[in-house]
1. Work out the source of 0.95 here, i.e. which of 1, 2 gives that when FRET efficiency 1/(1 + (r/R0)^6) of positions 46 and 102 (r between Cβ atoms, R0 = 35 Å, to 0.05) is computed.
2. Figure out for me which of the structures 1, 2 the number -28000 belongs to, where helix-only ellipticity at 222 nm (-39500 (n - 2.57) for each DSSP H run of 4 or more, over all residues; to 500) was derived from the coordinates.
3. Supply the structure label, taken from 1, 2, corresponding to relative contact order in percent (Cα under 8 Å, 6 or more apart) with the calculated value 24.
4. Could you figure out which one of 1, 2 the value 18, 35, 24, 17, 7 for P(r) over Cα pairs in 10 Å bins from 0, in percent, for residues 78-149 alone was computed from?
5. Identify the structure, out of 1, 2, from whose coordinates Cα extents along the principal axes in Å, for residues 126-165 alone was calculated to give 43, 18, 8.
6. Comparing distance in nm of label points 7 Å out along Cα→Cβ at positions 86 and 142 across 1, 2, which structure shows the greatest value?
7. Where is FRET efficiency 1/(1 + (r/R0)^6) of positions 30 and 158 (r between Cβ atoms, R0 = 30 Å, to 0.05) largest, in which of 1, 2?
Structure 1
Amino acid sequence: MNAVSGTDLLLYDYWRSTAAYRVRIALQLKGLAYEQRSVHLVRDGGEQRQPVYAALNPQQLVPTLVHGESVLTQSLAIIEYLDETWPQPALLPAEPLRRAQVRTLAQVIACDLHPLNNLRVLQYLSGELAVSDAAKSSWYQHWMSQGLRTVEALLTRYGRAAAFCDGEQPGLADCCLAAQIYNARRFACEWECYPLIRQIIASCDAHPAFQRAAPEQQPDAA
């Protein structure tokens, strides 16, 4: 990781958190030094529910980024803050239409697809609703398929997918897509049937920033 002078970044993180994974990729792409503090989402009923952390992040989710005296939550907001504070390398294109298209791809994943398969949703299905493991897996795979099909269609429409979602350099949409495909692999969801997504993920897998941000590379990985 490349240290950047003047940074004072603390990331509350969990190695398998999809949202935190997005932010780690962005930090690595920017070459920003940061401290990590693990918030275990399962142990002891979930450390995110403990009063000290709940006071920091009222949603009781990760990630939370502390920069000096400022506390930021929500992964997309954090990534855009990083991009505006440390503009190079840019994670969003300069041209307004392309920026909107990249944000669309990111939001399809982060706002529509991922929340339906989030850990707390799966826990509610298993616990409060007593859904079977088979039915829960079907739920997960259904929403993953819906979301990835939409992403592939949008990439086709925009016509710029090459190495990455918006061309030859990774950015915001790639942070979201790579983290989501980690989950697709983990839960045996079909994703390699989408040629543009498959091409982009091959580029992400080969990129050092994505490799350093990978869940298994984190200090709290178990």
Structure 2
Amino acid sequence: MYQYRQASGPAVVSTSSLLGHVLGITGAGFLITAAAAYLTAALNLPYGLSLIAMLVGFGFLIAINATRNNEGLSLLMFYIFTLCEGVGIGPIIGSYLRTDGGSGIVVDAAVTTGLGMLTLAAIVYLTSFDYRRLSGIALGALLLLVLVGFVSIFVRFIHPETYAWLTLAIFSVLVLVDFARIKAGGDGLTAVQIATSIYLDAINIFLALLQIFGGRRRN
């Protein structure tokens, strides 16, 4: 799990055009990830390959910011990143698809993620509160969560489902922050940068919901 953030800056584009641009980029990224994840799961590729894909993807994630002044190149970096991400999460999805009722869990998690993202976006646009004020708190909580997750690898003191609920809560707040940035006209970020951030919010929410729904099914 990793997250992408960039320093704030002045608003430079209209909200409506930026929103449409960001959603178009993000939607295409999700399609690439879904196709890559499905093929990885269907071919039952080894976890080692998926781990390599995640590491390579992290490099492209950095490249998105490095190429921000060249939108075409930055967009290419984003799409390659979403491809790597799909290969990375493919084995996780495959492990659910190979279990009884697992396909239903994957579909439920995907649908809930989509509806949740739409609901959070609507909250931002229908209220006057500037959710960007929550950015520092959410990022601090995310860093603490990552630290807890790292420690729990060696000392298992937090239940996986509890960790998933915390992940869901933190990234839901980050979704509010990202859509608030769009509402503000970009906050100094490019459309590709915002799309990357929203994409990662959604992926982490989806994986958290997989854990939650899968845990309920096992119980």
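The numbers here are math on the coordinates, done by the rules we state, and not lab data. These figures come from a predicted structure and were not determined experimentally. Cβ atoms are built from the backbone, for glycine too; each structure is taken alone.
1. 2
2. Only one of 1, 2 returns -28000 for helix-only ellipticity at 222 nm (-39500 (n - 2.57) for each DSSP H run of 4 or more, over all residues; to 500), namely 2.
3. It must be structure 1, since only it matches.
4. The correct label is 1.
5. Of the structures listed, the value fits 2.
6. That would be structure 1.
7. Evaluating FRET efficiency 1/(1 + (r/R0)^6) of positions 30 and 158 (r between Cβ atoms, R0 = 30 Å, to 0.05) on every structure, the highest lands on 1.
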